Structure P
């Protein structure tokens, strides 16, 4: 079977962005005079919740359940999230953020071989655009054949809806595709539609379990510095390219 498409998650997979998100949430909480602070330990748990608004609601349910009775809760959460996104944009503009090892090299190879490239993320469209345009200085419209963001479907990862949406739009079979993820919920979403998945854990997901991943590696690797193999069959390759991806979907 020929490789038809590769789907990239965004936050933590294409770039290490999660700490920017965490800091932006904490700054937004201060603006709303909320005595909330999400340290890394708390955020490690929250990144398994898809979507920023959903993370706020999850936190309210756990720590401030009395807020669930507020008649304007949805608008309130929307306002916090909007402020957080604006602060996140500021962090990106000020940062020197780069893509993780091997990302652009693999994308270039996929483009050369006319293999479809997709973004499949639970993040909001505005955050996605800001990351690429303001942070990475990349025109994502020139690179990706499809952009599936958190506003495209009702349910976010670990629901498989976003991958189902992307496959339907591209009219491709799951078995001819590979997903690259960094979190258990992303892995679960891809595996539920039978997409072979490579996991490159991010700083905040290093200690997680990734059951069902075909390959778990430190990053995608470069010719001059290969990836560290964590678990799975790498077929002797030291960095991820089309040849390795083809081996994965045909084995």
Structure Q
């Protein structure tokens, strides 16, 4: 496949995010170049989902700055932010699908943010042959082409997860942000899906940022790991340079805070 959209880069500058009684992120500095592929790792509650929320503009930092494609999100108006977000594919933890619609229409919804009302209604009511073929090809890559006309609520959790991935890819984004995209998959399908995501990102020239719990797969298939613990960045380095003891400490409940390193 040819690259379909210009890859998007990201930068966090001392970014923090706080909610009443909770600090989700504190002083995070991170640069992701266009076309990079990386995984966010760390224990539950480390701040991985919050960090993805800052990158896609769904959350607003309470300190520091978030730059997407070189633009500080705090300086963008509502219309500019919506336009930018049409270039950011997002796979949330809970999929964000419409359960009583068919797989086809859930995937087609990936591009509705770039269309006017009339075009959106036409797409959903009577998709063109080209649109049908493109959705079918995506589902075929993800191993669920036979589910094209099934309702989403009739699918397994793993199948729904792949529909969410297809919808994000159909959006033709410059970056794909995926929050635990392997969580509902069995081990064999998880590896296959991660390999496919990495391959598709490379084929299309996408920036790919995933949060992952499976360290073995992350180290094997993702070239860069960014580790978070208690809302702070602990280390950021190539997967091959990570140390097993360091990773064990990252996930230990009783471990002392790790020093930030690169």
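Any read-out appearing in this document is the output of simple, stated calculations on the displayed coordinates, not a laboratory observation. Treat the numbers as computed from the prediction; the structure is a model and nothing was measured. Cβ atoms are built from the backbone, for glycine too; each structure is taken alone.
Can you tell which of P, Q yields -12000 when helix-only ellipticity at 222 nm (-39500 (n - 2.57) for each DSSP H run of 4 or more, over all residues; to 500) is derived from it? Computing helix-only ellipticity at 222 nm (-39500 (n - 2.57) for each DSSP H run of 4 or more, over all residues; to 500) on every structure in P, Q gives -12000 only for P. When mean projected area of the Cα convex hull in nm² is calculated for each of P, Q, the greatest value falls to Q. Consider the structures P, Q: one of them gives 29 for relative contact order in percent (Cα under 8 Å, 6 or more apart) as calculated from the coordinates. Say which. The value was obtained from structure Q. Between structures P, Q, the greatest calculated value of Cα Rg over 2.2 N^0.38 Å, for residues 64-167 alone is seen in P.
When distance in nm of label points 7 Å out along Cα→Cβ at positions 72 and 192 is calculated for each of the structures P, Q, the largest result comes from Q. From P, Q, which structure was distance in nm of label points 7 Å out along Cα→Cβ at positions 200 and 216 = 1.7 calculated on? The correct label is P. Ranked by mean count of other Cβ atoms within 10 Å over residues 112-119, structures P, Q are topped by P, which has the highest value. Using Cα extents along the principal axes in Å, for residues 152-231 alone as the calculated read-out, with 36, 26, 25 as its value, let me know the right label among P, Q. Attributed to the structure labelled Q.
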